[in-house]
Structure I
Amino acid sequence: MKAFRTVRFVGICVLGVLIAALGGISSPQQAPQVAQTPPMGWNSWNHFACKVNDEVVRAQAEAMASSGMKAAGYTYINIDDCWQGKRDAQGRIQPNEKFPNMKALADYVHSKGLKLGIYSSPGPKTCAGYEGSLGHEQQDAQTYAEWGVDYLKYDYCSFRGDLEAQKAAYKKMHNALEKTGRPIVLSLCQYGMDRVWSWGASVGGNLWRTTGDITDNYDRMTLIGFGQNGLERFAGPGHWNDPDMLEVGNGKMNHDEYLTHMSLWCLLAAPLLAGNDLSKMTPETIAILTNAEVLAVDQDRAGKQGYRVWQEGPLEVWMKPLADGSKAVGLFNRGESGASVTVEFSAIGVRGSATVRDLWAKKDLGKFERSFTANVPTHGVVMVRVRE
C-alpha cells in the first residue's frame, strides 16, 4: 500500500510538472505576464502635451469608466512627459506641483478599475527637459511600483550611446521593473531607429515605437500606418510593434479618415492608446473607439499582425489572420475620389465561396464567390470579416 501511495504521489508530481511546462498552470515564482494582447488605454501627450495635471488625469479616468471605453477593453490611463519634479536628498524622484500626490492619483485610477501609466527616459532628461532616469533606474522603478504604476513609457530623448549602450539602457530598466515584483508594461520609445523591432523583445520591451511621432493629419497618419508592412513577423503576444497613439477625436481628420486610422491600427494589432480628451467626446468619436467587432480584430488572441496583400496605386487591401480561421480585411482607398476595391479570396487564403460581414456597419453582407468588391470613399475604408 505504501508503495502504491509513493507511485501515485510521484505520478501526480510528474503530471503537475508537465501541465506547468505546457502552460496550464503558473509557477508561484513566475511574474504575471503583461501585454498578451495589444495594450488599450489613453495617453496624455497628443491632446494635452505639457498641460497635463492631476485634475486632467482624474477626468480622463472618470470618462473612460463612464463612456463605455472601459467596458470595451480600454485599461491604461497614461501620463506622458512633464509630470516630474526634482529629486529629494536621497535621489528619489518627486512629482511636480501639478501632481501633488502620485500615489493618491494611482489609487483613484485603480478605484475606477483602471491602471496608471507613467513616463521617463533612459537619459538624464526627458524630451521636455524634466528629470530622466539615468543613474536612478532601480530607484525610479521602485518608486513607480510603490505609487502603484502599471505601465512605463521609456522615451529615448537625451540618451547618448551606440546601439549596444541603448540596448543595455532599456534592459537595465526592464530588470529594475522586474525586481520590484510588480507587473509593469515596458513601452520602448525611440522612434523606430536601429531596427528596434528586431531586438525590442530581447531587452524586455512589451512594445516599441516603430516610427516618429504621429500628428492629427491624414498624410502623416497614413505614412506611419501603411509603412508598417513587413514588420508583422516581429509582433506577437507580449511584444508589439507600436505605430504611435491614436488621433481619433482630435478634430483635424474627417470621419472616413478616422475610420481608416482605427481600422488600420486594429489590423496591425497595434496598441490602442487614445490621444483625445475623453471628457469631451462626441458620440461619433465614442462609436469609433468602442466598436466591439473592430476592437476584437486588434485584440484577437492569435496575436497576428496584419499585412498588405494587394495594391494598385492608391488602393490597398490588408489582411489579418484571426484565431478562429477567419480573416479580417481592410479595403482602403488612399486616392482623391471614390473607388471600387476588390479582395480576391485566393489572396487571403480563402478557397471558393465565403461569407462577408461589414464590421463598421455590424451587418452581414452575404455569401460571395471567389472575391468581394466594395465601393470605398476617398481616404476611406471598408473593413470586413471573411469566413469560409
Structure II
Amino acid sequence: MFRRKKTKLSLAFALLVGLGLGGPRPTQAADHKTENVILIHTDGLRWQEVFTGADRELLPKSDDHALVKKFWRDDPEARREILMPFFWNVIAKRGQLYGNKNKGSVVRVTNDQWFSYPGRNEFLTGAADPDIRSNAKVPNKNVTVLEWLHQKPAFQNKVAAYSAWDVVPSIINRDRCGFPVMGGWEPVPDKSPSPRMALLNDLIRDTTPANAAEVFDAFIFQAAREHLVTKRPRVFFVDFLETDHWAHAGRYELVLSAAQKFDEYVRRLWETVQASDQYRDKTTLILLTDHGRGLAPENWKHHGAKIEGAQYIWMAFLGPDTPSLGERSECPEITQSQVAATLAAFLGEDYNQAVPTAAPPVTDALPSDGK
C-alpha cells in the first residue's frame, strides 16, 4: 500500500476558506461568459513531457532512429510543441498552463497515495480522502462537484461523464449521481444510440481488450464527442488514460503517441465547441492529470507514494473568462484539490459555501475581478 507523510495543505485551504481568505466568493458577474465547462483529464502524463517534450534518456540512442527524428529537438520549447501542438499554439497563447517546476510553477496533489482513485476523488470533490487507499471499484461515499451541480435545476440532465477506465463509475458513484456515466469497455450510456454509436458499441464488444479495465482512448473520444454534439451537456467530464497505461508497460514510444493523441482530442473537442452556437465563446476547458511519475531512466514507469516526483502534476485552462497569461512562472503553488471549486466558479456557483472542506478556486484562472 502506498503511503507518505500526510500533507497539511488541505487543512490549510479549509482554514483559508473559513477565514474568507480563499479569494472572493464566486458570483455570476455581468461580464461572466462561461455557461459550460468541459473537464478533460489524462491519466499519469508527466509534467516533464508537457513542458519539455520527449525525454532524451528514454528515446533510442541513435539520432537516426525514426522516433528520435520525430520527437527530438535540442530546444525544449520546440520539442514540446512537436509533441503537443494545440497546448502550445493555442492554450499557451489564449489560456493558462501551470506545472512547469523549472520555471517556478508547481502543481501538486494533496492526497498521500499518488495514484488514480485518490487523485480523481481529490479533483472531483475538492479534498483528499485519507480513507481511499486503493483503486478498488468501491462506490465513492463523497459527492463530486459533478453530482453537486447536477442537483441544481440549471444543470439537471445537463451533466455527463465518459471515461476510458472502468473504475470511474464507482468514483463518481453512478448508482447515486443520476447522470450518464460511461466507464471502460461498456456500451455508450444511451438507450437509443445513433448509427455511429451503434457501430461504436459493436467495435467495443468485438475488440480484444489490451486491458480488461481500460478501453482505448480513441473509443472514449468518439463516444464523448458524439454525446457533446447530440446531448449538449453543460458540465462534461472526459477521462483518458493511455498515457498511464503505456507508461506502466514501459512503452515510451506509445506514451508519446498517446500524449500527442490526447492533444489532438483536446483540439477536436475545442473545435467542436467553437462550431456550436450553444458553446462558442461560452465554454471553458479545464485540463489536468491525476498524478505524476518518477524520473528517467527507471522510475518514469511508476507512481505512488514511494516514487518521488509522482506528487507533481500540471493543469491548464482555456475559455472566455480566463485571462491569457499563458505558461505561468514564479507563481503561487496550486493543487489538484482546487479543481472542483474552480469548475463551479466558472459557472457562477460557490462550491466552498456548500463544501467548506474543499480547496478554494484557482482565482488567477477566473475573470480578473475574481468572479
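Laboratory data are not the source of any read-out in this text; all were calculated from the coordinates shown. On a predicted model such as this, the values are computed, not experimentally measured, just so you know. Cβ atoms are built from the backbone, for glycine too; each structure is taken alone.
Numerical summary
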quantity: Highest-scoring label, criterion being distance in nm of label points 7 Å out along Cα→Cβ at positions 39 and 311, among I, II; calculated: I
quantity: Relative contact order in percent (Cα under 8 Å, 6 or more apart) - structure with the largest value, from I, II; calculated: II
quantity: Per distance in nm of label points 7 Å out along Cα→Cβ at positions 271 and 303, the highest-valued of structures I, II; calculated: II
quantity: Parent structure of the calculated result -0.45, -0.56, -1.06, given that log10 I(q)/I(0) by the Debye sum over Cα atoms at q = 0.08, 0.09, 0.13 Å⁻¹ is the read-out and I, II the choices; calculated: I
